[in-house]
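Below are structures written as structure tokens.
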Structure P
Amino acid sequence: MSERSTPREPPVARGSTPRIPHSRPTLDETDQRAVSEVVTSGKLVGGRRIARFERELAELLGRRRAIGVTSGSAALHLTLAAMGVGPGDYVALPSYACISLLQAVRRAKAEPLVVDCDPVSFAIDPDDLRRRLHAGVRATVIVHTFGMPFPVESCFVGPPVIEDIATALGARRHGRPVGTDGGCVVCSFNATKMITTGGGGAVIADDPGFVSSVEDLIDYDERGDISVRYNERMGEIPASLGLSQLSRLPEFLERRRRIAAIYEEHLGDNGLILPASRPGCEPAWHRYVVRVKGGAQWVRSRLTKRGIDSPRPVNQPLHWILGRGGYPGAETAHREGLSLPIYPTLTDDDARRIALEVRRCLKER
């Protein structure tokens, strides 16, 4: 290995170095001013900021409409409800994914059809999806896992596709923004997503009838019927924070790319399987997840002792939660996946320190 690609020793003793969290929001004075302006105005709901945030988000993805809601989970639940998904219906979703997907399906009173993942890309396995599909499946949720663009068209095998871009806002595929291929899109703006509104999410789509159905579900006040609706419209404070964050998304993406490049340079010859994007893709790098052959827990526990947080990329596969078997790809991903810190405020020196400690752990194994 060249001298340039070998991380240098940290300049201070390991015991005195600050702990590096796995993730953290990127907030500054601009965000503070944006929130403060809303508080000062006294207009906390239904104002110009939510309208502008929805418009700019839709424009970013080249879609007609975006509807800001209270969370990514709410976005998926509202999407399923607007599609008419309910009791007796099934929703296909990847096993190696956040439990919030499962919660949204359950909230719609539908059944999850859990699909295995590709252990290389961590994304849903289209072949396994085809094997498991049946006539009762009303929708398929596709996740651009860890910010890696996924070929959504590979899952156009029957049911409508819902794209989950919670970790891929700003990613591109063949020059087009991720989130332009599925029938509709859901997004999350939780604290450590690509941008944050302090919580919050969005439903994004083109079809006017579908958009009207979602809006009807959250337009709950002063209605003259007893249909179930949900108080889940995003307010002015999160929308204002979202606008401030959205304006800096290109800066966030560039910083994440820089950190990913440092990891690739310093970890490329250590027996790890590094993340690799598909041809023509520009990842968002929400997570930098490597695979440690034989299992990542050994490395993870030692990084923790050395002041570097690296929790499991996914707490546990959904099929485990449901007590099911037959998902070897998701179990390989769960066993071997190691998520390294990557966020805009992480410094180059921190990234090099993390790479160095990973190298040390691997040598001690």
Structure Q
Amino acid sequence: MQKFKKIIVKTERRSYPVIIGPNSFQLLSKQIAKQNLNRNIFVIVDENVKKHFLQKIQKNLKSNFPKKEIYTLKKGESSKSSSVLGRIYEDLIRKKYGRDTLILAIGGGVTGDLAGFVASTYMRGVQLIHVPTTLLADVDSSIGGKTGINFNKKKNIIGTFYQPEFVLIDIDFLQTISNAEFISGLGEVVKYAFITNVKFYNFIFDNLEKIHLKNKPVLEEIVYESILFKSSVVALDEKESGLRKILNLGHTFAHAYESALDFKIKHGEAVIAGIISALYLSYIKGYISEKRLNEFLANLRLIRLPIILRKLDDQKVLNFMRTDKKNRGDKIKFVLLRNIGEIITDVESNNKEIIKSILLMKFFLNK
């Protein structure tokens, strides 16, 4: 009998299991029955996932669901909008879904964020299951309860915290995602490499080739370790009032980069560029030495990023940073690094230092 890895995410509101392994999706109906969840299921699925895995999805939804509908999302950040949100609400109402609805999100971060927001707000909250299908969603967005939509080009500016009933992470879904999507997921994995410990940091960069080749045991290990760390942080700080801020390493830069480029780059690509910028700012602030900076950058040079990042308008980026939801009192807040596993939160910086960090990142990409 196949064994799956399991992690329990504990929060104030509820504890829930995350089940990890190849073909863990086969456990869907069994886990719904085990937890005595609602049977009126509304599936929100990414169009690419539906294209490759419709048969697999239908097979696992064959029985014991009196009502089931599939709503297909177009790929990309444009789906995380108020207009798409409205259409989903209309569909739920038209098809007479009530408080006994179970929302099933199958897709990447966009699908999970949007479906999570739907579940948290429809009828003041219905049950939710996450089945992430990208590396980024596996290690990050499906865990911890953050939901959200974009508004007026502001990333995740509207959102809630809402925990799922359980998460199924089927490593097999990763075999069909594009290289760009995979690199995007690698962005969040690299973030964990910096904020966890030296052992995991070395494991990531020693196994980059195997990761790129989608080696299943290696992928399962990095997904498991990433979630193990994130779940421990979420358990202590569910709503990002303190410790959970360390998970935002590189993200103040990254969200501004995404917005400034009209979401023409993937989130994880922006995160890697954001981490590079945060490392430069950490050096400028005197938190890390030049030698340490160069050691970190040498590893990051192994990951190729889109050339559009070199065309960023520095002032435009700065303007988007000023509207970042992590800011307090009109002060831009950064998460910076002293060493692997040693993170500093709520660091303020002046415009000159911020612009310099952006310029150095672009110069790094041009080398």
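Things to note:
- Read-out Rg and Dmax of the Cα atoms in Å, for residues 59-226 alone, computed value 15.1, 52, structure in P, Q: P
- Between structures P, Q, the greatest calculated value of relative contact order in percent (Cα under 8 Å, 6 or more apart) is seen in P.
- Ranked by FRET efficiency 1/(1 + (r/R0)^6) of positions 123 and 179 (r between Cβ atoms, R0 = 30 Å, to 0.05), structures P, Q are led by P, which has the greatest value.
- Sorting P, Q by distance in nm of label points 7 Å out along Cα→Cβ at positions 259 and 283 from high to low puts Q first, with the largest value.
- Value -13500, calculated as helix-only ellipticity at 222 nm (-39500 (n - 2.57) for each DSSP H run of 4 or more, over all residues; to 500), assigned to which of P, Q: Q
- Cα extents along the principal axes in Å derived as 61, 44, 37 - corresponding label from P, Q: Q
Read the figures in this text as sums done on the coordinates, not as results from a lab. Here the structure is a predicted model, which is why all the values come from computation and not from measurement. Cβ atoms are built from the backbone, for glycine too; each structure is taken alone.
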